[in-house]
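Pasting the structures here.
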Structure P
Amino acid sequence: MTKIDDLWLYDQAQQAVAKIDNRLKSTPNRARLNKLHSFLTEQQAQAATLTKNIEAKGAALTRLTALCQDLERRLELELSEFSTMEKDEECTAAEMTEARKSMEGLMDQITSARKDITDAITFLEKASADYKETYAKAGKAKKEYDAVRAACEEEKAQAAPEREQAVAAADKLKAGIDPALLKRYTAIRSNYANPIATVENNQCSGCRMSLPTSIVKKVESGTGVVECENCGRILYNKQ
């Protein structure tokens, strides 16, 4: 058996481990867990945004309330002064007109502030309701998430003996691989899930590109390590 044959057996053992891992990642429970995780992440982001908006609008409401109260106090004072002016025979018509304009301006500001306050309260009521709904949905999803996660852990525990056996087989084969060849294999595996490709109909089974006759013959001879000129996978002649 050549060193490339040893590497092929090691790769098959590695693929067996990967197959178990992929099987665990593709179960209905795992798919449901991933979906729930995405949903919870979205709900958390939405809740954070709602909280930020509620805090900002609450602060704005506080400022608007203070502003409205200040305007109302100023209007009350000017109304009192206007009442005094009406009784003052020396007060001119121009002064009375100016006073009325000032009070009308204050009333317009008060009306605008009150509208903004009403809008802010409406916003806060809706945002608070949305937050409660989001929190309730997230809470329900979290309970399901915990249950599904437990089911996934059980699946993982059940597959553990099989996986440990596959890993042990791979480790045993790994010990007999040339370090330099193993390093090259590992580097290729960082790019491809299947770093070793067989030669099929004079093509690389990995990238499906045609191989030169000289390359095919060298792979068939089994005299050395040959890589695909196109994808870089290690080529193997599976007899």
Structure Q
Amino acid sequence: MSLNVGVLVFPGANCDHDAYYALKHELGVDTNFIWHKETDLGNVDAIIIPGGFSYGDYLRSGAIARFSPVMKEVESFAEKGGPVLGICNGFQILLEAGMLPGTMMHNAHLRFTCKMTRITCRNNTTMFTSDVPADRPLEIPVAHGEGNYYADDLTLRELKEQNRIVFQYCNEKGEAIPEVNPNGSMDNIAGICNKKGNVLGMMPHPERAVDKNLGSDDGKFIFDSLIHQLSTV
């Protein structure tokens, strides 16, 4: 089965080409850019909302991008069960659009963080995590200034009860301890999903971890999960 993945492009985005390269050249998936003013996603099987600084992060990260014409189509696509992966700024856009709950605050230490992190998968049943190993953490980099995830007590409780906390920052043993939290994110949260499990937002950049020459290829587990899930539909 031939798959087609669409990568959204916003003014100020800087990880759209990273996502395109990872999918098309490392994983061999048909991949196309979709400009933020488009009102038709075309014949896509999945959508990637990449990282970067859409609209210069004015107001708040993702606050303006969520009003781009293409986002109405993304919301409709997701409502029909289409898989949507928001990475870093893409996660922030999903939060601003109300497609995922909670919000992002400035990193607790008020500095931009760019480094390799470890994350552990807490939910292997989503379209994006079925191939992720449960016996070891993934090494995937982060690069953000506003990755401090926050939600009220009720929302956090619902996320836990519904098994929607997909990734947590952890140490080499897979323990989600405060000492390894790179941004102050509540409960070491690195990624969450919607109730259906077809929309995932995560701050780490799997598209930057698909080649061991760059330090890790653990990001492939996430993309391979999606590819395998779509191939069996």
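Nothing in this text is a laboratory measurement; each read-out follows from the coordinates by a stated rule. Note that the structure is a prediction, hence the values are computed from the model and not measured. Cβ atoms are built from the backbone, for glycine too; each structure is taken alone.
Could you tell me which structure in P, Q was used to calculate mean count of other Cβ atoms within 10 Å over residues 59-66 as 20.5? Before the final figure, lay out each step's value.
Details: P: 14.4; Q: 20.5.
Source structure: Q.
When you work out percent of Cα pairs over 24 Å apart for each of the structures P, Q, which one comes out largest?
Max of percent of Cα pairs over 24 Å apart: P.
Starting from the value 13.9: which structure in P, Q was mean count of other Cβ atoms within 10 Å over residues 115-122 calculated from?
P
Given structures P, Q, which gives the highest value for relative contact order in percent (Cα under 8 Å, 6 or more apart)? Could the numbers behind the result be given before it?
Values: P: 29; Q: 20.
That would be structure P.
Hey, semi-axes √(5λ) of the Cα gyration tensor in Å, for residues 51-122 alone derived from one of P, Q reads 23, 17, 10; which structure? Walk me through the numbers before you get to the answer.
Values: P: 35, 10, 7; Q: 23, 17, 10.
Comparing all candidates, it corresponds to Q.
Quick check for you: by distance in nm of label points 7 Å out along Cα→Cβ at positions 27 and 99, which of P, Q is greatest?
P
Assuming -5500 is helix-only ellipticity at 222 nm (-39500 (n - 2.57) for each DSSP H run of 4 or more, over all residues; to 500) as calculated from a single structure, say which of P, Q it is.
Q
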